[in-house]
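Below are structures written as structure tokens.
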Structure I
């Protein structure tokens, strides 16, 4: 009888611990088609990590947007279009891709509220670039035509579920501590990248050609990567599943 009670208590404690680790994660809407949507792969990666994904719609009411952010534990900014160069005081390059000024504005509003609330924020690909620009940084608009080292192809020609180059993790960074390794093989589907770092940001990873592939913030719970961990996590890669499973720890100051 005592053994049965002990096992029940142990099970209850285990469930309680799991519940504490589970997060309600807001994923910023990416749709521009009249429907509120977010890429399924981000939802799947968060679900696999035990979290509940909440798609945050682009709404004009600041009070409602604030309420939605209050109700989530963390925020994810997904990949997508190029960032409008006017956001960082630059003229558009002839190699600039598709931009979405409305989405830029929405994500700036999200970042304004989320940083005010000190919510953990994970930026992925475009999301990393938006965080950098939001904090006053600048971007390379097109790596092949602007970056001096062309030894790596950052817009890979194979599936994003495959890795194509290595990133070197900065010793002592949160990403380095979380993954417990000095280098990782990553996928690469971008032609823009961080140029000048924004205020309070530091580098957590670089590609072997020097391109900045990870950033984090000392004063805010922010972490961001240039590669696509959601593609690798949902393909069964344990290293990148850790990023989503330990989202709060990754972003923790």
Structure II
């Protein structure tokens, strides 16, 4: 049985005071949701401040990105070791905004994924199609291509430590949400891809999250689908009550 994971991607939001307050609000309500794993991913400059709030609690800390090299002359980048040093256990990789706004490729995501695994971080590897690709019935092909490219060279043992997030680009920050049936169809396809590449046992252990305008009011129906193992939450993760409301939907 896969435990649900509710991950909050705060993106480029909050300041230090509001980041700390948000983390305290989530920690304050976490005891009601012990059956669910909760993760917060603040902007990198606030990781240490949020780490102080969540330390010793069941709320995990993650980063929104990292670089694949361990150290060196890479101005502005952060390594996996640096993220671990400030208390991170997870890192989001290949988010659609980084792919489509900042030009990240599957190859770049793959390097980061392998580096995160080597360092002992849990990578949350994002995949998802554009609206034009869905309308052209290319969703399955796009997801397969991103899956194969982003996870190249990941072993069967390693894949069990990876989290995959399906985020239809057309549903991120738009208010549009894939129907539970649409989301489940892609999640089921991802599970099949995992089975094809690895085996049924490994595929059954990988958590696949849904991301795309998830909120407390729609979380229950989405998270009730058999292959949806949690949510990668954007805007709704910026309010503690809303984020915890999504966790409530995961509990059922």
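Taken together, the values in this text are just the output of simple stated rules run on the coordinates, not laboratory data. Keep in mind that what you see is a predicted model, and the values were worked out from it rather than measured. Cβ atoms are built from the backbone, for glycine too; each structure is taken alone.
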Taking 23, 51, 21, 4 as the value of P(r) over Cα pairs in 10 Å bins from 0, in percent, for residues 90-153 alone derived from one of the structures shown (I, II), identify that structure. II
Matching 3.7 (distance in nm of label points 7 Å out along Cα→Cβ at positions 218 and 234, computed) against labels I, II points to structure I
For Rg and Dmax of the Cα atoms in Å, the calculated result is 16.8, 48, so let me know which of I, II that is. II
Taking distance in nm of label points 7 Å out along Cα→Cβ at positions 130 and 162 as the quantity of interest, name the structure among I, II where it is greatest. I
Working back from -12500 (helix-only ellipticity at 222 nm (-39500 (n - 2.57) for each DSSP H run of 4 or more, over all residues; to 500), computed), options I, II, answer is structure II
Distance in nm of label points 7 Å out along Cα→Cβ at positions 26 and 114 - highest-scoring structure of I, II: II
If you work out Rg/Rh (Cα atoms, Kirkwood Rh), for residues 58-121 alone for I, II, which one comes out largest? I
